[in-house]
Structure 1
Amino acid sequence: MTQPYVIDKMISAKTISARIEELATEIRDAFAGTDKLIVVGLLRGSFVFIADLVRELDMNVEVDFLEASSYGDSMESSREVRILKDLRGEIHGRDVLLVEDIVDTGFTLSHVTNLLKSREPRRLETIALLDKPSRRETDVKATWTGFEIPDEFVVGYGIDFAQRNRNLPYIGKVRFEGGE
């Protein structure tokens, strides 16, 4: 059982929505001319972001998911990335957008990007809702980033803490009662 905590709002639902509209415009421009964009969501944290993002993309999209884990129920990355669910579809020769919820140490994004590159897509770009550059331990950067945030443990908008708080419509900072 986790110790009691409170959640302080960091990024409102309205701010997130406005930023997704901007990102969708940039993505549409970048992939103009593609017959279909394969949008690959990294489960589970990206599912809310990917749903809102694809609704803003006025183009042909196919959605697929890949589940990778380096956290489990912990607040710290294990730095060992495991693929728990692989793609159902083929990406060879296709235009692919990999959607990540948060880039922290960078191990997951780096591992999954290398895995997808090995499948020889025509083009592979990445987008992350959140980026914590102060925590980076690998040389990886998303093509597009929603928000750069400080080194805080966050929840909401699909991002969880021990499978809780994914349903919050905003991004919030976890603050433990009697501490941090």
Structure 2
Amino acid sequence: MEKKIVICISGFAATGKSTLGRKLARAFKLKYVSGGDGLKMLAKERGYNPIGKAWWETEEGLRFLEERVSNPEFDKLVDQKLIEYAEKGGVVIDSWILPWLYPHGFNIWLKASEDVRVKRLVKRSHVEPEEARQLLKKRDIDSAEIYRRLYGVEIGKDYSPFHLVLDTSNLSIIGVYRIVSQAVKEYFKI
């Protein structure tokens, strides 16, 4: 039986998930879906204006994240939608939690040092380094707590559903892409 191509990229914020996901989707002619985009759709339905990659670091984005922490139904709705995309196949999904909920894809965990993540967030969101460090810590802690509460998963500690764990700290975007695309080719026998 031929494997449906489902690639799931996980990791904390600013590790390169969406950049890699988009590159893989283009290269393998797959649909790209982001859990973050799903949350933004829910935010829009609740009256927020989630525009731009750096929206999460804005005052409005942070207010939505606070609301998200108090209402886990947001994440359950997004996660169910992501599972539906995965079941259809032909997709690259950027999601912190999906590998635990849908273990049938090729699952990648990207990590990077805190200092590298801070630099990436400073560049992406135009915030000061100390603010970026605090934002990352808060997002990591809040999201990990949500998934621990909802699913009993230890994000960033349990790597059991992953086929590949890659530290992107000292790699270029092209380097990360080359490593992962080769692993995808091997896994799906492309």
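The numbers here are math on the coordinates, done by the rules we state, and not lab data. Here the structure is a predicted model, which is why all the values come from computation and not from measurement. Cβ atoms are built from the backbone, for glycine too; each structure is taken alone.
When relative contact order in percent (Cα under 8 Å, 6 or more apart) is calculated for each of the structures 1, 2, which structure yields the highest value? List each step's numbers first, then the result.
Numbers: 1: 26; 2: 34.
Going through 1, 2 one by one, relative contact order in percent (Cα under 8 Å, 6 or more apart) peaks for structure 2.
Assign the value 13.1, calculated as mean count of other Cβ atoms within 10 Å over residues 47-54, to the correct structure from 1, 2.
So the calculation was done on 2.
Matching task: 2.4 is the computed value of distance in nm of label points 7 Å out along Cα→Cβ at positions 39 and 135. Pick the structure from 1, 2.
Label of the originating structure: 1.
Assign the value -7000, calculated as helix-only ellipticity at 222 nm (-39500 (n - 2.57) for each DSSP H run of 4 or more, over all residues; to 500), to the correct structure from 1, 2.
The correct label is 1.
When FRET efficiency 1/(1 + (r/R0)^6) of positions 63 and 87 (r between Cβ atoms, R0 = 35 Å, to 0.05) is calculated, the result is 1.00; to which of the structures 1, 2 does this value belong?
Values: 1: 1.00; 2: 0.60.
Answer for the origin of the read-out: 1.
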